[in-house]
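What follows is calculated from the coordinates using simple rules that are stated; it is not laboratory data. Keep in mind the model is a prediction, meaning the values are calculated, not measured. Cβ atoms are built from the backbone, for glycine too; each structure is taken alone.
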Structure P
Amino acid sequence: MATKRKWPSLILSAALLGSLLTACGSNNDKGSSSPNASPSASPSASSSASASPSEEKFEPLSLSFYSEDVNANWGNNQDDIGNVLREKTGISLNAEFAVGDAVQKSALIASSGEYPDLISAKNSISKFVDAGAVLDLTDLIEQHAPNLKKLFEGQMNRLKYSESDQSIYVIPSYDGINHRVFEAVGGFQLQHRVVKELGYPTIRTVKDFENAIKGYLEKHPKDENGNPNVGLSLIADDWRMYIGVTNPAFAVTGGSDDGEYYVDIDTNEVTYHFRRPVEKEYFRWLNHMNAEGLLDKESFVQKYDQYKAKIATGRVLGLIDQKWSFDDGQKALKTAGKFDQAYGHYPVTLTEEYKHTAFWPTGFTGGSGVAISVNNPDPVRTIKFLDYLASEEGQVLVNWGIEGKHYNVENGKRVIPAEVNDRKVNDAINFQKESGIGSYNLLSAHYGDGVQDASGNYFSTRFPEQLINDYSDVEKEVLAAYGGTIWKDLFPKEEEFKMKPWGALWNIPIPSESDLVVLEEKLKNITWKRIPEAILAKPDQFDAIWDKYMKEIESAGVEKAEELRQQLLNERLALWGN
């Protein structure tokens, strides 16, 4: 075994956050086959763990932790939840987060032979598996994790790595069991003041979205300080190119989120999604927006911090992004009381023949999450720590906080006091750093939104009544004008789509030795060069650039990449029994 690596002394009880991902995939909205089912029973609204380690007395244990995701608001292990977790488990985490290219960072760690004790490598877990860096968790779960077993009951097949290697290397944490999404976080975003000023126009197609931006700019080309308002700003900094530029192309043309591929729901046929002719027309529309002066000229050069800072000025009228990506800028607006410059979410598609696919159900996707490395000094205590987080007591703690401080129980219901909720919404960054609420959710497996315990309380705080409590008066006014009470009301519902039996194609691990690794890097580099070029070109040059792009990806082996992805899809369908 390799010598244990010395990791930086950043102490983090909070892990993985909430900022990214995604993504990789984009909206990551998950369907639910039984949103009101109660996977666990609880004798009270406060909830207690079915197998809590809190009765035991542990020696302090510090574990090194590496994550590809960054949690900008973690509380340095001094937040309220972190203190409780240390009391309950004795465990704290010395954390290292990837900076810059997370995949490259993971590859370096995997090849070093010196591994952190806990690993969250959302996009690169196969690198650690192939390096022999992570443990098979099957027996640890069976022998020491009753809460995880309970939570994953009936879903264990979806934890297995592949059809040929049915080990469990990861505790999935990016997808909740029986998840039912209530919160719209994607779509196209418009400031509330835009739609109010224009009398709440229909916002259904890209043309409607364009007309709203154009109409407002004609009336208000500058803000109250004389600075020019910005029509539509995109974020294309590094991997955020996927979220802000390329993923919307399939979402607005009827495709579900399968990463860089489109999978036909009826035939399961895999296609590199940019090869769909209809997506060309979406990028032509962005080209048109640029030609009309409605697209932010800095869209393809601004860094992420600059993008968020620009949003915080209140000058950006429209976005095409995910809430978790732009929300820091929006939180700054709310903190400043500029609620009319915050954003609503609209189910915009290329034309009305398409449905926005933000709520296309996938079922439980498994896949990405937390692994225990072969260097871990105490795998049993570590799995018990992850098991505690997955218990009812742990779930209530990480989602609601501490009873009497962050929530009360009134008539059997958990209720967030008004003053606490005000800080949670309008002073969100500081509140998260102090409380830890929102910083621990992705550290272990969890129940999805919409799942209730035996007392009738939701495990998470993302349910309609609480979402409405979080809305400003301006937001409620705008929603009412469009006939909704929450933003999801404006979008096509889960039941309008067929359940995806493969979950999400982007979530299927790729063996490191696969030719797909090199092929997809080539395709990415070509795509990230040609898409911005096509958007920023003169309109009469668009078709020539697009034709060149199609020829280049063909020469780079796009058909071979499709074949290899098809094989991975077919193997998953076999593994999951579909």
Structure Q
Amino acid sequence: MTRTQTKDDDLIPAPSRVEGPNRRAFLLDRRTTLDAAPGTETTARWLRTTLGAAFGLPLRDTAGENATHSVRLRLDDTLAPEAYRLDVLTNQVAEITGGGPAGVFWGAQTLRQLLGPDAFRKAPAKQEPVAVVTARTIEDAPRFGWRGLLLDVSRHFLPKDDVLRYVDLLAAHKLNVLHLHLTDDQGWRIEIRRHPRLTEVGSWRARSKWGHRASPLWDETPHGGFYTQDDIREIVAYAAERHVTVVPEIDLPGHSQAAIAAYPELGNTDVVDTTALTVWDTWGVNPNVLAPTEAVLRFYEGVFEEVLDLFPSPFVHVGGDECPKDQWKASPAAQARIEELGVGDEDGLQSWFIRHFARWLAARGRRLIGWDEILEGGLAEGAAVSSWRGYAGGVAAAEAGHDVVMCPEQQVYLDHRQAPGDEEPMPIGYVRTLEDVYRFEPVPPGLSPEAAAHILGTQANVWTEVMENRSRIDYQVFPRLAAFAEVAWSALPAPEARDYSGFERRMHTHYRRLDALGVDYRPPAGPHPRQQRPAPEGLECSLGRPLEGTPPIV
């Protein structure tokens, strides 16, 4: 007896090319072994721990033995690094060939989908000993090299095991960048050994705003947590085994109240009593920003030195967004600094901050990336831009020769509600349905070919002001992340020509995969009663539009 397999055309994201069918079918059973060529060992380990566990199979190693019952893992440098080909050679041999180790891994993710939703379980759910995958040749490669998800662990801390789980969820959707938003006004989440108060003080707040920043409600439970450096090393290593790059974000010069609460000398002490500041307990744009001093630069250089030791990512995100200039305008010290540096005004002062760290990172072989506000006042050569305030910042950056990651809030901010109406939990932001995300196009129309070449890829952002735990994050992220993954991976036609009905049909199978993974997604028919949490009565954010017409705050 065999398990029910997935149709080849139920894959998400959709592959580039599927040949066949033919009359062969690959049988995965207790005789099946893993034949892993040099360079494919990480995928072999992953297959053994996932498929082996899901089906109760040993999947012994027979590398070099030309086994007749095997999944063969091979490399072919004529393919692009993330490209793969999956072939069923006989009913007992399947072969995954990748242009690089990442390509082999993505091919293994496709094999897992073809083996059916039970392949996503952690232990066998049925007693039938054999799984079957229909025989075809699948050839596939990603459209973009940057296929990411931002996870905001500052506003609401997510325990380490939940971060590791999200690495697996990204990998299951062939996404390859996890952008960790580690610091903000509401919490500092990474251990910095030379500055211990950043976590001793900065990682905890006394209470939290409940819902949108205009809500009258509060959660009086203290909130906090942080990742030790060993936690970070574990997260990075776990992600690397799954070909996911972890990009750290240390926000400056705004969104810094948690750091200033820990070290008051970082703030503008001539205009505000920074010793009275605590970690912020509400949401929005905070007026407390870093002072433009050499001491602050040295402090954050020390932070980044430890960050670079932990994260091998070529990119380091420095935020750079939503930095109010009121304190600098009022500060005699800041005004003297503007004159001393010859930067003209407060915008020039912010640009000075960003340019300094762009040069500092470049001298250490890394690249700065920041939100599109870093374009204001000029941007250092080699720096890249995360375009969040629509397409405009990304277009300007790309036309100026800077690399861009497209993540416009109007399309891919997954904290925004998924449907109109008061049933949506904490319904903030714009309504962005599953279909809206599926029709998102990362490369703006009319962009010159030279500028389009600077679009590194795309990223969905998950800001957690109104997501206090894993279930709430799951609800907001899924199923929309599946649509986003197809946009980021597959060579789709223009948005208006995309086959959304076909995607919906494939999602019927994908929901079963998400069920097997334990993802608390939003059902197609609407939230379960336990998932509903209307906004407080009388708040405009329940009316299907942003509160007071404003976008959510990053």
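Determine which structure produced the value -11000 for helix-only ellipticity at 222 nm (-39500 (n - 2.57) for each DSSP H run of 4 or more, over all residues; to 500), calculated from the coordinates; the candidates are P, Q.
Answer by label: P.
Tell me which of P, Q gives 79, 53, 47 when you compute Cα extents along the principal axes in Å.
Structure Q accounts for this read-out.
Of the structures labelled P, Q, which one yields 124 when volume of the Cα convex hull per residue in Å³, for residues 416-503 alone is computed from its coordinates?
The value was obtained from structure Q.
Taking distance in nm of label points 7 Å out along Cα→Cβ at positions 376 and 512 from the coordinates of each of P, Q, which one would give 5.2?
Of the options listed, only Q reproduces it.
Out of P, Q, which structure matches 14 when relative contact order in percent (Cα under 8 Å, 6 or more apart) is calculated?
Label of the originating structure: Q.
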